[in-house]
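What follows draws every value from the coordinates through simple rules; no lab data is involved. What you see is a predicted model; the values in this text were computed from it and never measured. Cβ atoms are built from the backbone, for glycine too; each structure is taken alone.
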Structure I
Amino acid sequence: MPDVNRDVDVVVVGAGQAGLSAAYFLRKAGLVPDEDFVVLDRYNGPGGAWRHRWPSLTFTTVHGIHQLPGMAVPEPDPAESVAPVVSAYFGEYERRFALPVHRPVDVREVRDLPDGRLVVTTDDGEWRTRALVNATGTWEKPFWPYYPGQERFSGRQLHTADYRDREEFRDRRVLVVGGGASGIQLLMEIAEVASRTYWVTRREPVFVDRPFDRDWGREVVARVADRVSRGLPPESVVKATGYRLTPQIEAARRDGPLRRLPMFDRIEPTGVRWRDGRFAEVDVILWATGFRAALDHLAPLRLRGPGGGIVMDGTRVAADPRIHLVGYGPSASTIGANRAGRDAVRELRRFLARRPQPVAA
């Protein structure tokens with residue numbers, strides 16, 4: 001890494017959609033890259049979480065990719081894999097707008113300094129900053145629920161984050177746990193090669209046939225924003241939106257693998273068992289059980305409240321105007337991430353314009 005100023009006005013943690021959006025608006029606001037702000041990214045290349053998506057996720061099956069501010073997304077072949085295209089797009093975006101992304105830099109923790117600033121400790125030293133934009137997303141925090149007997153299962157268990165290709169499930173009996181977008185997509189993909197599939201969810205999935213228009217989007221954002229403003233953890237996107245009922249989904253519900261079973265009660269060495277005695281023998285359990293916000297590095301600041309979440313006012317942590325969370329709560333989408341980056345920088349400009357208060361002796 002070249003010599004850089006370790007005393008800045010803003011540190012952005014994460015160079016995914018939300019982090020790059022924030023960096024773009026900081027640049028537009030007149031902050032000087034590497035002098036006034038830096039972006040710290042733990043990966044060894046651009047793309048954020050997109051670089052880790054499974055190869056079979058194509059532009060046909062992906063839910064959607066929204067452009068970063070100021071630069072259109074390329075139009076690839078619909079059958080092309082998403083991960084390399086989006087990673088290249090993010091890399092070109094960083095170059096075009098001369099964004100000061102430093103990688104690989106792993107942020108270990110963020111703490112208070114006596115002078116009112118924050119110190120960001122990494123595996124490559126420390127940065128001292130007046131404000132922090134956290135854009136670490138969720139990919140690093142896959143959620144694994146626990147069920148009795150789970151440790152004794154003799155087959156394979158993996159999470160969505162570990163999925164690469166349907167061929168590894170060929171001729172296997174596969175149980176998919178979870179009713180989110182990735183669970184549904186992977187179940188339909190695996191079912192084409194598996195000898196048998198099962199699908200279990202804690203709640204009955206909600207399928208909707210209304211278009212995802214602006215009104216629906218506002219309803220979803222308002223619902224999630226209400227939760228985080230009360231200090232509750234954000235809920236999953238599908239829980240807030242329901243799953244879009246496409247012709248393919250209708251066919252899979254009628255004739256194919258989307259036949260939902262309630263959650264089992266325990267895991268046995270060769271399968272899962274329900275309380276009523278039913279048993280399903282399986283070779284693989286795929287936990288499509290979502291992710292949690294990757295915020296462990298902020299733990300020293302004690303931002304979480306009794307509700308388990310962080311009380312938010314827009315993108316700003318309500319209790320600490322130095323800290324903004326983008327890609328969190330209502331901004332945990334590609335469209336929302338862009339808006340969050342813009343809104344965070346607007347507030348930070350006002351915050352940075354204030355004269356620093358003297359430190360009491």
Structure II
Amino acid sequence: MLRPLDRPAQPGLGVITAYRDGIVTLRSNRREDGYTFSDTENGYQEIRPGDLVFHALDGFAGAVGVSDSHGNASPVYHVCEPVAGDDPGYLARLLRHLGTSGFLATQAPNVRERSVDFRNWSTFARIPLVLPPAAEQRAIADYLDRETARIDTLIEEQQRLIEMLRERREATIRSALLSGLDAADKRPSGVELLGAIPRHWRMVPTRYLCTITTGSEDSGNATEDGDYPFYVRGREILRIGHYSFDGEAVMTPGDGQGGTGKVFHYFKGKFEAHQRVYVFKDFAGISGWYFYYFLSTFLRPVALAGSNTVTMESLRRPLLADFKIAVPPLDEQRRIAAYLDEQTAKIDALTAEAERFIELARERRAALITAVVRGQIDVREAA
């Protein structure tokens with residue numbers, strides 16, 4: 001069925017580590033970062049286009065495919081070719097299915113969590129494979145290439161739609177927050193990135209609009225059955241058994257894993273906050289919900305554009321206190337916020353539909369591959 005190809009590494013070739021569905025390719029074809037680089041290529045082996053490549057430790061997760069590139073790979077890979085006329089594309093899809101279905105996990109000793117060890121060729125060679133005739137293998141591989149390509153095209157279209165919807169959402173919010181909903185004369189805002197604003201609006205630092213404080217709790221004090229929401233440095237909202245705040249507030253982490261200047265929360269009621277979460281409260285002359293829209297849209301880009309030292313790895317209170325908000329009259333703020341609620345809800349619904357389509361398409365794709373490699377679909381009739 002398969003035999004190993006023992007070729008020494010060739011100097012000057014790129015490193016093969018990246019996997020797409022059924023295709024093994026050069027790392028540089030996908031991205032350059034996020035990998036561990038080896039100081040030497042001792043024990044590396046040459047891979048040529050058309051070789052069947054199986055990752056001996058990650059094959060259980062589908063790390064197997066046919067190479068589309070000429071490169072070198074570490075000795076943790078089995079580089080092999082079919083014998084007796086078997087089709088490499090079919091064998092790759094079959095092995096991927098056996099891995100992702102959990103079958104391979106029963107065929108080799110575990111060496112780490114969620115992995116199996118097939119580094120010994122004899123262990124890998126003992127994997128039982130049920131093979132149709134070679135001509136049918138090629139028909140199956142061709143059929144799956146064709147049908148999965150159609151599904152992938154639909155998924156890519158929906159992904160482009162999602163990106164367009166996100167851009168539209170952002171543009172809608174920015175336009176309403178900087179121009180309002182009514183035609184009005186404009187004047188410079190005084191903040192280069194924001195440009196002009198309606199003449200009757202004011203640019204007001206946050207310190208004149210609210211109180212800025214921080215929480216006092218540590219994440220370790222969270223409890224699963226707590227009565228109150230607990231806002232920490234990430235996107236997740238935990239629970240806790242007591243509260244320090246009661247009222248309308250906007251929150252953002254001052255640093256940490258949440259993505260400084262990216263994560264924002266709005267809440268009205270009793271809650272608790274982490275000691276490194278900034279809490280904006282006691283709003284005066286501004287709607288808390290309008291404040292949330294403006295801060296979450298413009299804090300990060302304005303702060304980065306206006307400072308040579310702010311990296312957004314951490315936010316400091318003086319920067320937050322001096323950050324200027326474009327403030328319309330209160331009734332106009334409420335109209336803008338209501339308009340944005342309506343528009344973003346429509347866009348979010350369309351985005352959710354596209355995401356659901358992608359989820360169903362991926363499920364359909366996986367089910368199709370499973371059915372075909374198990375012989376449940378006769379590709380000769382489906383051709």
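When relative contact order in percent (Cα under 8 Å, 6 or more apart) is computed for each of I, II, the one that comes out at 14 is II. Using the calculated result 214 for volume of the Cα convex hull per residue in Å³, for residues 77-284 alone, pick out the matching structure from I, II. Label of the source structure: I. Computing helix-only ellipticity at 222 nm (-39500 (n - 2.57) for each DSSP H run of 4 or more, over all residues; to 500) across structures I, II gives -7500 for structure I.
A value of 5.6 for distance in nm of label points 7 Å out along Cα→Cβ at positions 125 and 149, calculated from one of I, II, originates in structure I.
When FRET efficiency 1/(1 + (r/R0)^6) of positions 53 and 173 (r between Cβ atoms, R0 = 30 Å, to 0.05) is calculated for each of structures I, II, structure I comes out greatest. Here the criterion is distance in nm of label points 7 Å out along Cα→Cβ at positions 165 and 269, and among I, II the highest value is seen for I. One of I, II was used to compute Cα extents along the principal axes in Å, and the answer was 69, 46, 41. Which one was it? Label of the source structure: I.
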